[in-house]
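**Student:** In the part that follows, the structures are each spelled out as structure tokens.
Quick note: the coordinates plus some simple rules give every number you see, no bench work behind them. Everything quoted here is computed from the prediction, not taken from an experiment. Cβ atoms are built from the backbone, for glycine too; each structure is taken alone.
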Structure P
Amino acid sequence: MSRSAYASNQVGAVAARDVLDRLDATFRPSAPVSSPALLSGRDSEHAAVLEAVRAPGRHVVVHGEAGVGTTSLAASCAASAGADGAVALVVACPEGAGFDSIWRSFAEECAVHLADRPDHGEELEMALGRANAALDRAAIGPGDARVALHHVLTAGPAMVVLDGFDRVGPDAAAGTTDLIGALSRRAEPVTLVVAGATDGGGTLLEVPPTVERALVRVHVPRLATEALAAIARDGLASLGMDATGDVFELLETASLGLPRYAHVVARAGARRALQRRSLGITVDDVAGGLRTGLVEADPGLDAAYRLATTTARPSRFADVLLACALTPVDGSGTFAPAAMRDAYSFVTGRVMDIPNFNPQLAMLAEGRGAVLARTGGGWRRRYRFRRPEMAPYVLLSAIADGRIAPGDLRGHIVGPARSGRLFDLPSDAPDVPRGTSAD
């Protein structure tokens, strides 16, 4: 279907309102996916977790960059295990939590599990009630948690997800290591799934070799472009909607492998199209709806971007940050200042060199919210976005503000593993002298 045909694919006001009412349940950039049916591109990781769940004495560490969907994968696996008859509980680890705090949250989750299933049997209620009672003490240790899990096992095999484990304190990690060791030695039919972000190459949970043997570590990579497109295509199809090819191209490139942004782009475009009572989304719909969509998806990220780029007088911080997002990265997600030359020249429309943007790079790493992280020194100095979600936010924000066109990303960013190509500059682009600041 042509772009003009999409623009005129009209429906009545009532029909558009009905689809709009279902839109936020279909695309949820601010909330993890909890249904296996909605999990796209994670078949192998999903199978690896469930295989470990079915093997007594095995436990799992689910890890990956922030934003790749470790929470969604763990929650979807819990849903699958629950459908298979296991007692599956997902515990959100509080910020800075110790072992005691995590298992008090587990006790609360037992009560929530029962409340969510009003037709639960007496056996499950008694099992979770006894588990709760076992944790009703002044200080909870690994032995108390193991006793509580034994009570849960009287109702069937158990799976407990400890989500957001990257936020916990050292006491929680040490206690969880001891608990996994105790459970694995007796090959008990309960699986602990520790899930969280490991930005910067961390391991999430460091354990001695005797405990490592009981662990299955499942790394969650960035999504391939086909999987990102499938998120949007399947969701739109469920709403009776579709989009032009350039919408999917924008989604695949600008998302940088992070599923949240497939949801952001699809929802922003769908909402704008429905406002003009159309079931066909064009790239203009996406561009027009992105500003609101980005803020709604993560107000904190939007605030961090504003802190990094807003100044009392005109500056180049926004341009430098956009060039960072456009610059190819290595296997660790970092880039050298020298790699930014082409991107920054493209953004400014002038031939630029390192001295033109190096001062801003330093300030974005040391102040202004420190949105960049810096490693090494001298010619070994490298940068990366402190929060991986910031790079696609910057790209989409520039499109929303009209600073670059959606088609500008074509050929410069290739899926989650970005490869560089020289940016095309006008033949008459001026050359800025070396040593001149771009401020």
Structure Q
Amino acid sequence: MAALREMGGPDVPVSFKTFLQQPGTPEISMQLRCENGQARIQMSQERFRPLGSSGAADQTWKVPVYISYAIDGEHRSECISLNAKSGSFTLSAKGCPGWFIGNSDEVGYYYTKYEPSALQTLISNRGQLSLAEQVGLYNELQNMLAAGRVQPSQALNLAVQLRDDPRRQIVAAALHLAAVDWHSLPRNLRPRYVAYVEQNFGPRARKLGWIPKADDNEDDRFIRDPLVPFVVNDGEDAELIGEAKHLTEEWLHNRTVLPADTVRAILSAAARNGDDALYNKLLARVKNEKDEFFQTALFAALGSFRQKELVEKNLQLLFAGEFDWRVAFGLLTGPQRNPDVAQLPLRFVKANYDKVITNLPSGGGTDYGSLLPGTAGAGCSSEAADDAQAFFGGRMEKVNGGPRALAHAVESIKLCEARKNAQEPDLVYFFH
């Protein structure tokens, strides 16, 4: 703190302490008000909370706030410290700005809450923002979506506008905006979502492919890693799935070199759409693999199979102590990303708990039994939360870190339910 005071002045450590001594992140609500040729930003702060959160909202930080705005063709920036629950900041320029952004160049440590009209104006004028500000704006939209202040259809429509941007940071933001939690979309409408992903992101993903090309630029290389797996998993792209299967077979046969940043995704894409024969080949390979990097990739692939009998076989092997949990954890978590088998890990744990808990490693401050409540994480209802609490409550009291892990799992389920209740009607309308 002394060093901060010396470098930044007496206000810096005072502000810093308000972030160290309480949980959460401040969210600052900002409204632009123009009267008599003068503009001011009306601000108020509270703790950011997603839908369903039980965290306390009534918190206050001492926050340096950085604002940029456009007026008379100029781009200006100003700074103020918000030290109370609310405050008002009069801009130095005369007139009313065409737009303002609440976190100039994303240098502030806070979220910004915009009025709907101000948010739409920013989106319309995004070309005038710096790259950092554009990415920050799309992150703010994600935050507002999580808090239930915007509808997912707005994010889905914006993702389409951003999909062809050459910059990797913008494409990454577009993919986040386009992703839909399967809990929030009725099963009969999932083919419509698959078609949305394939239509809007498939052409670029197929052009990039799984393997780097000689004429790739730096952005291409960084875009490939998130885009291609997204189109395969959410868009079920047949061409890219076929390519992944071919590359996997070649790798298993003669250890063809695959890019380190996509080998895990390639193997997992092949496995997710694979059969018993591929499963047996991957299982045989992982048993003889000595390199931990490839062990982790192989276990992630094995955890991606969607056949009930193969998922159950994975769980039996994992809990029997066949594999090292540190690298084989994907066998437990992988099924939870696939709706058809997401509940199988929890059912297995509940049916075999006494045997499972005695075989799990512990020591060195880590008790792997504390990971078991996470198997309830595929639930998305108050009933699922109550069931997790009822089953694991007493059992986790005997496990190091167990109560905290259970509390986290139960909260995640409740947040999922709140998110589903808020987003499902709009998603049904969008994809109907």
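**Student:** Have a look at P, Q and say which one yields 0.85 for FRET efficiency 1/(1 + (r/R0)^6) of positions 79 and 175 (r between Cβ atoms, R0 = 35 Å, to 0.05), as calculated.
**Tutor:** P
**Student:** Here is a further query. For relative contact order in percent (Cα under 8 Å, 6 or more apart), find whichever of P, Q sits highest and give me its label.
**Tutor:** Across P, Q, relative contact order in percent (Cα under 8 Å, 6 or more apart) peaks for P.
**Student:** Right, next: Thinking of P, Q, which structure, once log10 I(q)/I(0) by the Debye sum over Cα atoms at q = 0.08, 0.16, 0.17 Å⁻¹, for residues 95-286 alone is computed, gives back -0.33, -1.04, -1.12?
**Tutor:** Q
**Student:** Given that volume of the Cα convex hull per residue in Å³, derived from a single structure, equals 185, which label among P, Q identifies that structure?
**Tutor:** Checking each candidate, the match is Q.
**Student:** When distance in nm of label points 7 Å out along Cα→Cβ at positions 111 and 143 is calculated, the result is 0.6; to which of the structures P, Q does this value belong?
**Tutor:** Structure of origin is Q.
**Student:** Work out distance in nm of label points 7 Å out along Cα→Cβ at positions 135 and 151 for each of structures P, Q, then name the structure with the largest result.
**Tutor:** Top value of distance in nm of label points 7 Å out along Cα→Cβ at positions 135 and 151 goes to structure Q.
**Student:** So Rg/Rh (Cα atoms, Kirkwood Rh), for residues 159-246 alone, computed for just one structure, reads 0.97; which one of P, Q is that?
**Tutor:** Among P, Q, the structure yielding 0.97 for Rg/Rh (Cα atoms, Kirkwood Rh), for residues 159-246 alone is Q.
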